[in-house]
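Have a look at these structures, which come just after this line.
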Structure P
Amino acid sequence: MNYQALLPEVIIAELVFQVYRSGILTLEHRKQLRSLFLYHNLSEEDTTAINRLLHAIRRGWLKIAD
C-alpha cells in the first residue's frame with residue numbers, strides 16, 4: 001500500500017490494526033512510526049493510539065520483531 005498518499009490518521013489506524021492483529025511490531029512498522037513523528041503533526045487521538053501500542057509492548061502483550 002502506498003502510505004505516502006494517505007492521511008496520517010489512516011496510516012496510524014491501519015498500523016495499529018496490523019500490529020494488534022499480528023501481535024508483532026516489525027521493522028517496517030517502526031519505520032512508519034518514525035516517519036509519522038518526524039514529518040506530520042499528529043492529533044491527540046493519533047498520539048494516544050501510538051502510546052497504547054508502546055504500553056502494550058512494555059506490558060508484554062505485543063512483541064518487537066528484529
Structure Q
Amino acid sequence: MNTDFLKGKKILIAEDDFVNQKLITHSLNTTGVIFDIAGNGQEALDMLKKARYDLILMDINMPEMDGF
C-alpha cells in the first residue's frame with residue numbers, strides 16, 4: 001500500500017488500550033507520519049490545545065472521555 005500521502009502529516013490518536021497503542025506505533029513508524037498518542041479523550045483535548053494536527057483518530061469507548 002502506498003502511504004506517501006501520510007509523510008509529514010501530524011496525527012493525534014486517542015486510544016486507551018496499550019496493545020492497540022503498540023500496534024498503531026509499529027504500523028505508523030514506517031509511513032513517515034508524525035503522531036502522538038493520547039490515553040483517553042480528555043488527554044487528547046489537552047494535547048490538541050498545545051499542538052495542531054492534520055487528523056485526529058479516536059477510539060469510541062475509552063475511560064474518562066470517549067470518542068463521542
From the coordinates of one of P, Q, relative contact order in percent (Cα under 8 Å, 6 or more apart) came out at 41; that one is structure Q
helix-only ellipticity at 222 nm (-39500 (n - 2.57) for each DSSP H run of 4 or more, over all residues; to 500) derived as -9000 - corresponding label from P, Q = Q
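Any read-out appearing in this document is the output of simple, stated calculations on the displayed coordinates, not a laboratory observation. Here the structure is a predicted model, which is why all the values come from computation and not from measurement.
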